[in-house]
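Student: Following this line, the structures themselves.
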Structure I
Amino acid sequence: MKLKSYILPVLVSMSSVLSHADSLWMTDGSPVDFADTIKIEEAKTPESLLGGHVYEGAVDPLVVFGTYQLPVDESAYVSVEAEWVLILPDTSGEIDLDTPVKLQGMIDGKYFAEFLENQTHWLPASIGNNLIASGPGIETTLRAILAGDVNATIELSYEDKWGLQQTFTSNSLSLAELPLLALVNGVLHRDGSVQYVNLGAIESSSAFVNAESIRTVAILRSVLELPTSGLPLSLESLTQLTLKNISKVIVNHRKYMATYAEMKVTDASGNEIGSGYLILQ
């Protein structure tokens, strides 16, 4: 739904008064081995053509709930990813499968201008641009999520620079395939103050970097470019080139956000349990 022009300034003013979470772990499950992330060796992604690989990530010290105006304009080439976040109880150590948690949707923002310039560092593109939905979420446990008993949906949308609607979705049933307990406890072992654990982009519909059509084009270009790129002939170099070529597709085809992204989270009955807006300067 397109916002009326007079509503956007109201949302921007709201972003300055909403509460911040200062202990949110942002997760990356891509095959790129970034130089600036913390690795969670205890938890590996599900097997794919490239095999499984360890999760990595970092703490984002600036995450708001509901509405947030980014400190960048369209030159940052911003896109968004539909992802889930676990909100943990106060704990001094590990959790188990039956620990009460809350599941909520969130926007994982990405600055593709940063990935165009540097494919070895994740933080400049991924930290300080994330948003947790405001709303009740779903009270649950990891056991219920892994059993497929939690069914909710995130839908993100924005208008790109061509004026076309870009939509990203994720269903919580996809979480049942992930090593949630190992990931969460691996994060807590490294930083016991974390109370919000992002679970990364999962489905092909969740993010441009997961979209098969974009990935296929990027991989083919990267295979052709690798021999003359000056990079070592390795899988690591291929994954870095693929990230660069995905970024080129987003930028050259003007698929990045024009003004703002809207988020809606609904449960299995269609009830809204979360919402939010991420807005450019």
Structure II
Amino acid sequence: MRIMSDGYVGKAADAGEIRADQLFCLLTRFNMPITGFRAPQSNVEKAAWETARIPIFRKLTLQSIIRQTRRPDLWLIGFDANRKKEMAPLIEELSAFSWIVPVWSDQAEEGDLGYSSCFAKRICDYLSYDFNHVVTCRVDNDDALHTDYIHSIGRYTTQLENVSDEWLSFPFGAQYAEGEAHVHIYPSSPFLSRIESRKVYEHSFRGRTALFGNHNKVFGRGRVHQIFTEDPMWLMNMHGGNAINALNRSLPALTVDHKFLYYFGMHN
């Protein structure tokens, strides 16, 4: 994946070797509860949601991550601690990958710690003085990343110096629904990344990671690097269980061929 330009420097921003002093963490909230967020309430509703969502996660999200050209150091996936029995088959499947780590949370148990802080607390278990920065990337449980996403973020953050806390965005992505795909330009998409100094994690878990806050309000939180690429870097999956999003056909259609499927790990 060639990075064409960066919204700040306005020129090619491509590096060779990825620095070893950055801990790369991918973050996904599977069914981890969030106060005030729309979610199934009863156990019957939760079971129905899980039955529908797990196959999408297996077929799309999981495939795009395990086929990354440069896998993250950690993929932390947030689960509801009250659903351990129901999640056991999926957890067993994911245990084949040592770098995929479940993060269990009980809303009542965590209290005001907040779910992003819950992820940050788990990241600290893997932090050492070998790392100067933590790079977190977010992806939802029904979407996909370009298989060069983590590598591209790493090539970019390798060039950043004296960073304390900055955000990164690939504005160019795609929407996908039943074999149809369209260009989607979304600078504050739910596929944001964030680079933070290790030192900020030593002071507080609150407000940490790319999962903190509403992604649509990221431009009010500080510097956001907008990284422009030749190809769509993320895939927003439109389906019946994701009514909050709708396919936007006003932008150009993309050809859903073998190359497109390969980009997102959907090839056989």
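Computed from the coordinates by the stated procedures, all read-outs in this text should not be read as laboratory data. Remember, predicted model here, so these are calculated numbers, not experimental data. Cβ atoms are built from the backbone, for glycine too; each structure is taken alone.
Student: So if we calculate distance in nm of label points 7 Å out along Cα→Cβ at positions 53 and 197 for every structure here (I, II), which label has the highest result? Walk me through the numbers on the way to the answer.
Tutor: On the way: I: 2.1; II: 3.6.
For this comparison of distance in nm of label points 7 Å out along Cα→Cβ at positions 53 and 197, the top structure is II.
Student: Starting from the value 11.5: which structure in I, II was mean count of other Cβ atoms within 10 Å over residues 125-132 calculated from? Intermediate values should be presented prior to the final figure.
Tutor: Values: I: 24.0; II: 11.5.
Derived from II, not from the others.
Student: Identify the structure, out of I, II, from whose coordinates distance in nm of label points 7 Å out along Cα→Cβ at positions 85 and 229 was calculated to give 4.2. Show your work: numbers first, answer last.
Tutor: Working: I: 3.2; II: 4.2.
Value 4.2 for distance in nm of label points 7 Å out along Cα→Cβ at positions 85 and 229 corresponds to II out of I, II.
Student: Among the shown structures I, II, from which was the value 3.0 of distance in nm of label points 7 Å out along Cα→Cβ at positions 29 and 237 calculated?
Tutor: Working: I: 3.0; II: 1.8.
Derived from I, not from the others.
Student: As an exercise: P(r) over Cα pairs in 10 Å bins from 0, in percent, for residues 77-188 alone, calculated from one structure in I, II, equals 10, 32, 36, 21, 2. Which structure is it? Don't jump to the answer; show the numbers that get you there.
Tutor: Details: I: 13, 37, 33, 15, 2; II: 10, 32, 36, 21, 2.
The read-out was computed on structure II.
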